[in-house]
Structure P
Amino acid sequence: MDNNTLIAIAVAAVVIIAVVAALAWRATQSKRLKSRFGPEYDAVLRRVGSKAKAEKELRQREQRVEKFRIVPLSSADAARFSQTWNRLQGSFVDDPKGVLIEADKLVRDLLAKRGYPVADFELRAADISVDHPIVVNNYRAAQRIVSLDQRGEASTEDLRKAVVHFRALFDELLGKTATRDEAAPPQRLAA
């Protein structure tokens, strides 16, 4: 074999190795994103219709959230948030609409205290999905019911469901730093 043939074989081998390495890296990244985002990965994939676009969006979310200063709650703050929730939840029967509004506000206050930006709902939900991919769907469901309520289309049962959805995110955010003794046990909401 002449030198040109050997060079061509070597270049082809390097190209094949590079392609295999790139495919393996992409597969590893896909697996990592699926593992981290769980059902949120599938939801984004359905929404954008392309695996490459979905994974790009999820990586951008990760990069954005990495810049945040997400902080744990002090024991005193965790206890205060927990007590506030318990008082709020206890008044559901007497004022379901008021409790819904306050639950939404309390979740936003907790997000802000932890270090999440709270300006735009869609961006806020995307940011939450990075660290809390399972309960972000609860948060979205609660916000849909808040919108229904603002249009006068939500039943008391819808309001109860929304508060339960808010509670799922609230517990997740609170549970990251609070021990079982610091966070009051969830109370059942009456309809």
Structure Q
Amino acid sequence: MLIEDTALPGVKLLTPHRFGDARGFFCESWNRRRMAEAGLDYDFVQDNHSLSETAGTLRGLHFQAPPHAQAKLVRCGRGVLFDVAVDIRRGSPTYGHWIGVELSFDNGRQLLIPEGFLHGFVTRAPMSEIIYKCSDYYAPECDGAVRWDSAGIDWDLGGAPVLSDKDANAPSFADFNSPFVWEGAA
């Protein structure tokens, strides 16, 4: 597996090696022992899977606050996504900075997003699926969101996105008081 750093400390781009033949391919998308050897020691406890029927569906920017903060390992099961992480660790030298990565079924790439980051994505193709692992269980009392268009992200949209009411009405980044604090180098 190829593991690459991104411009945001702690956020990693993982590209599993695919073993292919005339039948298709096989890849190992997560191996706890191998990841721990690379310094990525996560205990994922929940897998989530969502389908967006329409290209231009935007979900985010979401987080889950302590004590149930979540790290996520995100991949695209079908279609194409533009996946985004935003640093919300108060005191971090990259606070408010974001990265975006294209994840698709074809490229097989995954984005590892630690606790302390907003997460969101927009679909680039119809019938796109996102599949992601979480390091803590969903806790509705810790669920939070920041408005998708308030953090300076270039979503490269061709028109208005398809949004949920929750995402359309989330507070702006300027009004957001992050529950996360940077604790030094990641």
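Only the coordinates and a few stated rules stand behind these numbers; no lab work does. Keep in mind it's a predicted model, so treat the numbers as computed, not measured. Cβ atoms are built from the backbone, for glycine too; each structure is taken alone.
Looking just at mean count of other Cβ atoms within 10 Å over residues 70-77, which of the labels P, Q belongs to the structure with the highest value?
Q
Where is mean projected area of the Cα convex hull in nm² largest, in which of P, Q?
Answer by largest value of mean projected area of the Cα convex hull in nm²: P.
Supply the structure label, taken from P, Q, corresponding to helix-only ellipticity at 222 nm (-39500 (n - 2.57) for each DSSP H run of 4 or more, over all residues; to 500) with the calculated value -1000.
Q
Match the computed value 29 of relative contact order in percent (Cα under 8 Å, 6 or more apart) to one of the structures P, Q, and report its label.
Of the structures listed, the value fits Q.
Work out the source of 2.7 here, i.e. which of P, Q gives that when distance in nm of label points 7 Å out along Cα→Cβ at positions 62 and 78 is computed.
P
With FRET efficiency 1/(1 + (r/R0)^6) of positions 6 and 134 (r between Cβ atoms, R0 = 30 Å, to 0.05) coming out at 0.05, pick the structure among P, Q it was computed from.
P
Could you figure out which one of P, Q the value 64 for volume of the Cα convex hull per residue in Å³, for residues 102-141 alone was computed from?
That value comes from structure P.
Of the structures labelled P, Q, one was used to calculate distance in nm of label points 7 Å out along Cα→Cβ at positions 14 and 166, giving 6.1. Name it.
Of the structures listed, the value fits P.
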